[in-house]
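Listed next: structures, encoded as structure tokens.
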Structure 1
Amino acid sequence: MNLSKVHPELRNRILYIQAIAKSYGIHSTITSGFRTYEEQKRLYLHPEGFPVSPPGCTTHELGLAIDLVASGDRTTSTWLNQQRYLQALGSWIGLYSNESDPIHFVLFSPSQIEQIKAQFCR
């Protein structure tokens, strides 16, 4: 996964989460970082199991979001518990996520994201 266009602070925090989780036996994969408009459009038209926002000005397109997924079978309670642990670590170090999209980690709060979008999006 190329994370070069993701905000460096977000990248560093996600890698820190992965290191801590791994020390407790929880393995994870970064499945998405920065997305172009075309990548966002493709995912929106063909979602892969998690919510996808329409293209135009998403946190992924701004380089402010990373999808981090616990390894294992996503249909089990073990996976859900591990994903919640990743979310708790994210919250502990200042990242934002929510129950409707538990793999999605954002560098800024929802209100901050709205301000950023108002400034940078069409």
Structure 2
Amino acid sequence: MAELRKIEADSDGRKSIAVASSYRGPLPPPEMLKAYNECLPGSGEAILKEFTKQGGHRRFVEKAIVLGKLYFSPSLGLVVILVAFFIGFQLISEGKDIQGFVVLLSPLAGLAAVFVIGKISSNAKKD
């Protein structure tokens, strides 16, 4: 905890003291928690409980994001490709060959683009 003290003397001989303190981090230093408890008993423990609760929530959200990227995104991509294949084959079976092939190849081009962009960005992160 950083503390700054400034002492000034007035023209009539009185001294004034200004004290400022600060800290960095998610939790206040133990001295500050003790001061909180002196002002309001149990408040230091409440701060620690809230910090623990917030940490658990943050880990839960991060886990949900990671699992979503691992499972939801590929599953959604598979559904899009399957629907496009179904529509493309339907168009081809109805005699609309050009439109059917465009619908069939479009998601494959998108999938290839996502793969290439992912490789490029992962290589950039390694460097």
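Every number here is computed from the coordinates shown, using simple stated rules; none is lab data. Because the structure is a prediction, the values reported are computed rather than measured. Cβ atoms are built from the backbone, for glycine too; each structure is taken alone.
Computing relative contact order in percent (Cα under 8 Å, 6 or more apart) gives 11 for which of 1, 2?
The read-out was computed on structure 2.
Computing helix-only ellipticity at 222 nm (-39500 (n - 2.57) for each DSSP H run of 4 or more, over all residues; to 500) gives -13500 for which of 1, 2?
Values: 1: -13500; 2: -23500.
Only one of 1, 2 returns -13500 for helix-only ellipticity at 222 nm (-39500 (n - 2.57) for each DSSP H run of 4 or more, over all residues; to 500), namely 1.
With mean count of other Cβ atoms within 10 Å over residues 85-92 coming out at 17.4, pick the structure among 1, 2 it was computed from.
Working: 1: 17.4; 2: 14.9.
Derived from the structure labelled 1.
Tell me which of 1, 2 gives 1.2 when you compute distance in nm of label points 7 Å out along Cα→Cβ at positions 21 and 69.
Values: 1: 1.2; 2: 4.0.
Only one of 1, 2 returns 1.2 for distance in nm of label points 7 Å out along Cα→Cβ at positions 21 and 69, namely 1.
Match the computed value 17.4 of mean count of other Cβ atoms within 10 Å over residues 13-20 to one of the structures 1, 2, and report its label.
Working: 1: 17.4; 2: 8.2.
Answer for the origin of the read-out: 1.
Tell me which structure, out of 1, 2, gives 242 once volume of the Cα convex hull per residue in Å³ is calculated. Write down the numbers at each step before the final one.
On the way: 1: 102; 2: 242.
Label of the source structure: 2.
With Kirkwood radius over Cα pairs in Å, for residues 29-100 alone as the yardstick, tell me which of 1, 2 scores highest.
Values: 1: 13.2; 2: 17.0.
Greatest value across 1, 2: structure 2.
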